[in-house]
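What follows is calculated from the coordinates using simple rules that are stated; it is not laboratory data. Bear in mind the structure is a predicted one, so any value in this text is a computation, not a measurement. Cβ atoms are built from the backbone, for glycine too; each structure is taken alone.
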Structure P
Amino acid sequence: MMYGVIRIRLDFSYRGTDFAGWATQPGLRTVEGVLDDALTTVLRVPAPRVTVAGRTDSGVHSRGQVAHLDLDPQVWARVAGRPGEARRTPAQALLSRLNGVLPGDLRVRAVSEAPPGFEARFGALLRRYTFRIADAPELHDPLTRDWVLWTRRGLDVGAMHAALQPLLGVRDFAAFCRPRPGATTIRHLQEFSWERPSQGPDAGLVVARIQADAFCHNMVRALVGASLAVGEGRQDIDWPAQVLALGERDPRAGVIDAHGLVLEEVLYPPDAELALRAEQIRARRMDEHVWVPGEP
């Protein structure tokens with residue numbers, strides 16, 4: 001964190017359907033671009049740099065995205081309004097004013113002054129995602145189409161779940177990632193479970209719950225593709241583990257459409273451990289070929 005600034009944490013959600021992902025791209029509507037425009041309007045200064053916990057691809061949704069930005073203390077104090085106006089903290093005022101100018105598919109849920117050492121990207125302990133699939137005609141609900149993948153073939157959920165369990169732990173996921181120059185493909189996959197809930201809003205759907213310290217590009221969607229190959233009977237239960245061991249992309253583990261994927265939550269360590277966590281992860285990312293087994 002820079003000296004002489006106040007770090008602000010934003011918690012927000014979005015429906016990814018009409019966004020071309022998180023990162024600003026010329027001529028495209030992105031989450032970052034729309035948020036930057038709103039911040040410029042509300043703060044009346046050029047939009048500060050926003051650091052997000054994790055960039056999402058085009059069509060991916062989020063219930064629990066987190067970002068931070070650094071503001072000049074005078075700009076932060078001015079957000080609360082003129083003396084004599086209704087008494088609100090700067091955080092309360094920024095929350096209200098941002099949602100007053102943001103579109104309906106992007107909403108800020110909370111604004112707060114970040115504790116010392118907070119860093120939205122490098123400080124995160126883990127990210128949690130879900131993926132939803134409707135595998136029967138009676139489950140193909142047009143009202144939930146934006147966040148549920150439709151398939152025509154019934155799925156063997158037990159086989160899908162069993163096939164992914166050998167992939168848990170610290171692994172090299174090169175076979176399920178789109179490579180980026182100089183970036184490691186080693187990740188700590190802590191959970192990848194498949195179930196078919198019998199009650200609640202997801203009743204009847206096939207739902208994945210995924211948790212890791214971080215994810216490579218396209219990693220979750222490729223693992224879902226491998227799961228579908230098993231669930232539809234096109235591949236054996238041990239096939240995803242075999243693909244992982246080979247370390248090369250297999251076209252039979254196709255990258256599935258993004259709209260079934262939801263970033264549910266980003267979790268951080270206790271405040272006293274924030275600075276150390278961010279420092280450790282930042283150092284590791286600066287030397288991407290090094291991975292210390294056992295680290296989260």
Structure Q
Amino acid sequence: MASPRTETVEDRYKGIDLWPAADILAALADGQVRGASAVRDAIPALALAAGQAAEAIRAGGRLVYVGAGSSGLIALIDALELPQTFGIPQEQIIVLLAGGAAMTTTLTGGPEDDPVLAAEDIARAAVTPGDFVVGVSASGSTPYTVTALRLARAAGAGTAAIACNSSTPLHAEADIAIVLDSGPEVLAGSTRMGAGTAQKAAFNMLSTMIAISLGHVVDGMMVNVRADNRKLVGRATGIVARIASVDEATAYQALEMAHGAVKAAILLAAGAPDSATAEALLERTGGDIRLALEGLRPT
């Protein structure tokens with residue numbers, strides 16, 4: 001059987017360890033660029049996955065990421081950022097990482113080969129038809145991830161698979177196949193590199209598209225950010241000021257009245273008489289700030 005493209009040894013890198021440092025780094029940079037470019041062909045599949053994931057979250061379901069090794073850590077990074085960046089409730093974001101939290105301090109390979117561990121983790125997470133599960137594996141053949149995605153699909157959950165080879169076992173277990181053809185690595189098989197870049201870009205795009213679909217982005221600004229430090233309070237103040245067309249002092253006051261909730265603060269700054277009115281408008285419009293602002297205008 002032919003080796004997957006992510007495992008291919010390329011003759012053009014023969015003797016790379018003897019090259020000048022600048023030439024080695026140039027080759028590595030080219031590999032990163034190839035990885036980032038690989039997401040373009042996957043845009044239709046990413047759009048489909050984002051739409052289904054947003055529907056699940058909107059209906060009260062969960063977005064579940066499943067992975068092992070470097071791929072699992074990339075998924076974990078994306079998942080950790082979603083509550084603060086986009087205000088998606090923490091309880092609606094789940095990460096199943098082969099080997100659990102211990103892998104964040106000492107990364108070992110054994111757990112990724114354990115299908116029993118995958119079955120236990122899926123059972124513990126109590127995956128349901130209301131959830132959307134994304135499995136990620138650079139090779140597309142990691143036993144833990146393949147097994148977990150198969151069981152999630154059997155439980156009725158929507159599923160997507162991200163892998164850097166085509167027609168993989170992981171893709172066969174998913175409703176949506178996301179292929180990131182990042183090509184051979186500069187260091188054969190070191191998929192934390194070009195393939196890792198491709199996966200990071202894909203997760204960035206997937207989760208941002210989910211947030212946009214949920215109404216958490218307006219005019220390129222994060223309107224559901226959790227402002228829990230000085231930098232984010234400053235950013236949130238600027239967002240409120242820009243969207244509500246008020247000065248920053250007014251925006252900051254509205255943000256305080258809304259206890260840091262950016263969408264409610266926008267409505268207060270734009271003329272909502274009180275927080276209760278702002279929250280009622282957001283409830284009525286499903287959190288869509290554009291529609292809520294329309295509701296403030298006199299008829």
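Just a few scattered comments:
- Structure (P, Q) behind the derived value 20.7, 69 of Rg and Dmax of the Cα atoms in Å: P
- For 23, 15, 7 (semi-axes √(5λ) of the Cα gyration tensor in Å, for residues 194-233 alone, calculated) the corresponding structure among P, Q: Q
- For helix-only ellipticity at 222 nm (-39500 (n - 2.57) for each DSSP H run of 4 or more, over all residues; to 500) computed as -7500, the structure of P, Q it came from: P
- Answer label among P, Q for the case where mean count of other Cβ atoms within 10 Å over residues 74-81, calculated from the coordinates, equals 15.6: P
- Among P, Q, structure where distance in nm of label points 7 Å out along Cα→Cβ at positions 90 and 274 as derived comes to 3.1: Q
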